[in-house]
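What follows is a set of structures for review.
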Structure 1
Amino acid sequence: MPATPSGPVSAQPLWTVASGLNQPDDILFRDGSLYIGELGSGKISVVAPGKPASRLNPTIPKVEGLAFIGETLYAADQQSDQVHAINGDQVTTLIQLQPVAGKDNVDGITAAGDQLIVPDSPQGVVDWVDRSGRIVKTVGGFVRPTGAWPLPDGSTLVADEYGNSAVRLAPDGSRSFLIQGLPIVDDVAADADGHVFVVTPVVSGGRLAEVSGGQAHDLVGKLLEPQGIAFDAAGNVFVSESAAGRVDLAIRSFKLVPLGTAHPAAGQPLCVDLVRAPGFSGTVELSGDAGLKVVRQPGAGSQGEVIVSGCQVAPCRLTASSGTRSDMLWIAGP
């Protein structure tokens, strides 16, 4: 089982999913993989359970927010106040923003359909940018917006770091405060059920908190400068700790346990464990790629079995599902 980090506290099971990173900042989960922007190295790391960790080749000097539109990865560069498009090893500048002396430049970005939402932090505005780099809409009135998150109804959540607030922008431009007076709200995100989370990156007492009723309720406390939030497909919450060089996962439903480095024996049943969050009692069903045969389901328990008959050329994907929630794990063949 992954190690529990020393320091942070949570009522939920808490794992370290990546460590030894160089100032991990904003993070992005897509198709079973977690993308981590390392502000200190300018590299983007990719981690997925059962696969070796890797880094993308391009270097973005001070990489901040990350977003995908289609197969193109976009990354904010705080050093140059630019947003870049990354296709394989090719990097092109999508938009050049206007720096302000004495202020940090662009921070977190996100995607909504075929547009990027770009908090132009030093200008105190949020821009909607199309794939040609054209700003199609701007909303101002922020102190320092540093994170954004699109909602299914067309609204947008905005983290206003030095405004000490999280704001909901309606499609008609009206706004409401989800929380005010919370120092240094650096990022904001909402899960598939509409629960809103924020991070406050105090170095010794950072918080990942759920916001409801105008109040912040800690999910994880005592974090070392938390910066980014992401959700996996099971509704579990990733949070990066910049000062600790790691990314943690707070398990809110269930999570498949990585198998470690040992390869399974050919034709022999392989136990697959999962961790359940307190109060999660849903039935979990396993399914696998060709080369994996499920021979026992976890059901309402915490262990299943598979037989690995292929997966030698490339790892096979094992999926655990419970209702609309799912998790993935890659298994290499014998």
Structure 2
Amino acid sequence: MHKIVFLDAATLAEGIVPPRPDFPHEWTNYPATAPDEVVERAAEAEIVITNKVRIGAAQIAALPKLRLIAVAATGYDQVDIGAARAAGIAVTNIRAYSVDSVPEHTFALILALQRQILPYVADVRAGQWQACGQFAFHTHKIHDLRGKRLGLFGSGALGQKVATLAAAFGMETVFAGRKGAKARPGTLEFDEVLATSDILSLHCPLNAETENMIGWAEFSALRRKPLLINTARGGLVDEEALERALDAGLVTGAGIDATRPEPPPADSAIMRLARRPNVLVTPHIAWASLESQQTLADQLSAVLAAFVKGERMNRLD
């Protein structure tokens, strides 16, 4: 009997339920799990599912029955991969499930900022359309996407899909090479993309190499006052540096769907930014279309079944 514990099942929307695997099992769902509850709840589990609950070296050492950590997401920075590997514990993730949802949300943020959707909606609600006496009024500057350069940081499935959507708008798309490294074929130097793009969009994982990838030094190097879009991980951007860059006029606006931590404290830089008319902050829901969530749930069950059969589907260890 395989014992399965899902530590934060409420990260999936109501009605999104992973199909139960066909091998003998006991499945326990917890809506959410605090850090000090992980060991107690997972003590008897062979398989632990986590979306965002941290499973570090201390938890791994205290769970001798654990054989698989199944991450119910693509990003896996919440798991100490090295500690899991040393303990002989497999780690898996979910892949390419939000290949439509995240790119569409990315463009929702881009379009809302370029077309000044929220400021104009606010003006209409405040009665300014009637007050102006004209069929239209022009209190906010609107820009088209055609001809703009979109700089993408991350060339995986999500970055590639964003590039496909950008082509439909007539945009020029360039992929950035790794920071501090020579550009590979198909990419431009990291610094060149920063300096020449009208919109910057992040689609890379969070790790030691990418943490605070966009900080004050990078903002200071901007030349075209771009929009910054982050639908990846909050730790990629130094949020206080972003606030400073907006104050200095180095960035025209920002669309942020991922912060660090999540949710952000009420007095944090990101919450101050969320009150600005040229910043859109959404609560890490770029991935969360109902279609994508069901794909995630279906793939999660397939990953568990593959593990029990001895197959290496989506293995990270």
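None of the figures in this text is laboratory data; all of them are computed from the coordinates on show. What you are looking at is a predicted structure, and each value in this text was computed from that prediction instead of being measured. Cβ atoms are built from the backbone, for glycine too; each structure is taken alone.
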Of structures 1, 2, which gives 0 when helix-only ellipticity at 222 nm (-39500 (n - 2.57) for each DSSP H run of 4 or more, over all residues; to 500) is computed from the coordinates? 1
Mean count of other Cβ atoms within 10 Å over residues 150-157 from the coordinates reads 21.4; which among 1, 2: 2
Please state which of the structures 1, 2 yields 4.3 when mean projected area of the Cα convex hull in nm², for residues 62-133 alone is computed from it. 1
For the read-out relative contact order in percent (Cα under 8 Å, 6 or more apart), a value of 18 was computed from one structure; give its label from 1, 2. 2
Ranking 1, 2 by percent of Cα pairs over 32 Å apart, the structure that comes out highest: 2
Give the label, chosen from 1, 2, of the structure having the highest value of Cα Rg over 2.2 N^0.38 Å, for residues 182-293 alone. 1
